[in-house]
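Okay, got some structures for you below.
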Structure I
Amino acid sequence: MNIISEIYFNGALCLKKYKVGKYNYITLATGNTIFMKTMNEIDIVCNTCKKRVHKKMNSKHISNLYICHRCSLTGNRNGFFGKHHTKKSKERIGGSVVNYNGKNNPMYGKSVYAGWVSKFGTEIADKKLHDWKLKSSNSHLGTKNSFFGKHHSAATRKILSKKISMWANTAAGKRHVSNMGLISASKSFRITKPQRLVQKYLDDLSIDYTINGLVARRSYDFVLKEQKMLIEVQGTYWHADPRVYGEFKIPLNKRQQFKVIEDELKKKIAEGAGYKLYYIWELDIKNNDYSALQGVINEIQIGSN
C-alpha cells in the first residue's frame, strides 16, 4: 500500500506500508524497512501549505492526506465558512469584550513566574519554570530544529561575521559587551575542570594569583597583579578553538562568533591597562601540555632574580 501523505522518519521518506501476519512495516526511500510500532515521531508535510510538521505517529497519517491545523480552519473546511453573525449576535459579542490593555490587564507589570509563585508557592513555581524551560529547549533540538543538518555557506558566514563585528563596534554593541562583563563579574562563579587543573598547576609552582579577578571592569580567569599578567582558560567550544572551528572546519555559530569578538575586546582592554594576556586551550590542558604558560613562568623567574 502506497503512503498518501509525504512522511519522513529520521529524515528518510516513507514510501510504502505492507503487512506480514498481524504486523505492519514501512519501507523507506533509503531501502530500509521499519517496524511501524517503533515509529514514535515523524515529520509530515501538509498537503495544502506544504509546511513540514513534527508529530507523533498515528496510523491515520498513512492512509489519509494530512492537513495541518491552520489549513483545516481555512476556506470551506471551516464550519463557519460562508456564514455571518446576525446584528444581534454582533452587539452581544461586542458588549462582552473586556479591555485588557495596559493596567487593565491583571498580569500588567508581572511575570508568569510571579503569578505561579503567588498561586502555587516558590517550590512548585520553580518546578514549573524548570519544566517549561526544558520543554522549550527540547522543542528545537535535533530534527525538530528547522536548521537541522544544514550549514551556512562560506559567503553567509562572512556576511554574519561582518555584521556582528560592525554591531560590536557601535555604541550599543560596546555597551552590551561591557554590561555582559559586569554581570558576569558580579555573579557567583563556578570553576570549570580546565580552570581547576590550571589552578593546581599554578599552586604547584607556588605562583600567587587571584581567580576571576577584575581588570578595567572585566573579569579574567587568573590575575597576577604583581607581575601584571593575566591567564585565560579557553574552552574548545565556547571560545572556538581555531584548531577545531573556522574556515574549512566546523563553522562558528553566532554565540561563538560573539565570543571571539568579546575575547579580542578583552585582550585590547588588558593591554590598555598594562597587562600581558596569556591563553591556554582546553585541548592542551587535556593533553597535559602547559607550554602556553611557559612565558608566565619565565617572567616570574626573571622578576625574582
Structure II
Amino acid sequence: MIGNKIVFMGTGPLACEVLQNLYYSHHDIVAILTKAPKAQGRGMKIVKNPVQLLAEKFSLQLYMPEKLHNIKEILLELEADLTVVASYGLIIPQDLLWLYKYGTINIHPSALPRWRGAAPIERAMIASDKITQLCIMQMDAGLDTGPVLMRYSFLLDIRCTGEQLMIDYAKLGYYFLEETIKQLDELNAQPQTEIGVTYASKILASDEKIDWNANGAAIVGKIMALSPKAYCVYNDDRLRLVKATLTNIQSDQLPGKIVNNNLGVVSGDGYIIEINQIQKPGGKIMDTKIFLLGNKIPIGATFI
C-alpha cells in the first residue's frame, strides 16, 4: 500500500484496541469518527466511550456525527488513503465507502457469511460453534456482505466469556489488519457465498433469560457469551449466572432442577451444568462455593 493516511471509525472495545495499535504503529490517523456519548445511569451523566477518550489522549481529530451524510465534505478534504472500521455502530452510507483509493475495510469476528450483523461472537457461542474466524472485509452497501480480503480461523474457546474473547480478537484483529494494509495493492478480495448465511442480531434484554429446556451446550454458551448478564429466577430473585461448565454427566430430572451440592442444574438434553460463579440482586459476583455458604439452594430446588 502506497501511503498510510487513515480515517478510523469505531466505538466499542474492539475498536479501542485496534485504534491504539494503529496509532503506535505510526500510521497517519487523520480523523476518528465515533458514536456520540449518551446519558447513562441514574444521574443521566454523559459518559465518553473508550474511543473518544483515546482520541483525546492522542490529540487526534475527532468527529461524532449523528448522521454520516453530514460529514461527507469534511471527509473528502482529508484526502486519506483508506477508511478502517471496527465495531462502529452506525450504518455507513454507500457513497462514503469509496471516498479514498482503497475504500473502506472492516474487521469482523465471524466466519462470514455466517453471523453477519451486530453480535457475531455472542451468537456463535450461543449456537455452540466450534470454530470461528476473523475476517478483514472490503465493505459494500450490505450488512457485512462485502468481499473478504483475508480470513483466519480459530477454535472458539467456550471457557472464555464473550467479553474476554472480544479483547483477544481485537488484539489478533489488529495484527491481521496490519498485514492486510501492507498487501492492499496485491490482494484480491473474494466474494462471499450466499450459502450458509446467518445473522447475528443484536443482544436484547429478552435474550438474557436462561431457558433450561435448551440443550446444555447452548445454555453454557449463553451464560459465557453474555457474562455477567445471563440470569434465571429462584424464589422470585433474579440470579445472574456469570460462569458455568457443561459436564458429561446426565440426569433424568426435569430441566432447571438442582441435582448436586455444586449447584448442578439439569439442561433440556439431560446434561448437568455446574454454575461456577453467581450474583444475587445487589450482591457481588461470587464463586458458587462461597455463595452457597450464605445462600442456601437445596438439592431438588428448581431454577426458572
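Every read-out reported here was derived from the displayed coordinates using simple, explicitly stated rules and does not represent laboratory data. Values in this document were obtained by computation on a predicted structure and should not be read as measured data. Cβ atoms are built from the backbone, for glycine too; each structure is taken alone.
Given structures I, II, which gives the highest value for percent of Cα pairs over 30 Å apart? All intermediate terms of the calculation are to be shown ahead of the outcome.
Details: I: 63; II: 41.
The maximum falls on structure I.
Quick check for you: by Cα Rg over 2.2 N^0.38 Å, for residues 8-79 alone, which of I, II is greatest? Don't jump to the answer; show the numbers that get you there.
Details: I: 1.22; II: 1.17.
Once Cα Rg over 2.2 N^0.38 Å, for residues 8-79 alone is tallied for I, II, the winner is I.
When relative contact order in percent (Cα under 8 Å, 6 or more apart) is compared over structures I, II, which one is greatest?
With respect to relative contact order in percent (Cα under 8 Å, 6 or more apart), the highest-scoring structure among I, II is II.
So if we calculate distance in nm of label points 7 Å out along Cα→Cβ at positions 64 and 176 for every structure here (I, II), which label has the highest result? The partial results should precede the final answer.
Details: I: 4.6; II: 3.1.
Between I, II, the highest calculated value is found for I.
Please state which of the structures I, II yields -12000 when helix-only ellipticity at 222 nm (-39500 (n - 2.57) for each DSSP H run of 4 or more, over all residues; to 500) is computed from it.
Values: I: -12000; II: -7000.
Working through the options, I get structure I.
For Rg and Dmax of the Cα atoms in Å, for residues 200-239 alone, the calculated result is 11.0, 31, so let me know which of I, II that is. Don't jump to the answer; show the numbers that get you there.
Working: I: 11.0, 31; II: 10.3, 33.
Label of the originating structure: I.
When FRET efficiency 1/(1 + (r/R0)^6) of positions 168 and 256 (r between Cβ atoms, R0 = 25 Å, to 0.05) is calculated for each of the structures I, II, which structure yields the highest value?
Working: I: 0.95; II: 0.20.
Once FRET efficiency 1/(1 + (r/R0)^6) of positions 168 and 256 (r between Cβ atoms, R0 = 25 Å, to 0.05) is worked out for each structure, I has the highest.
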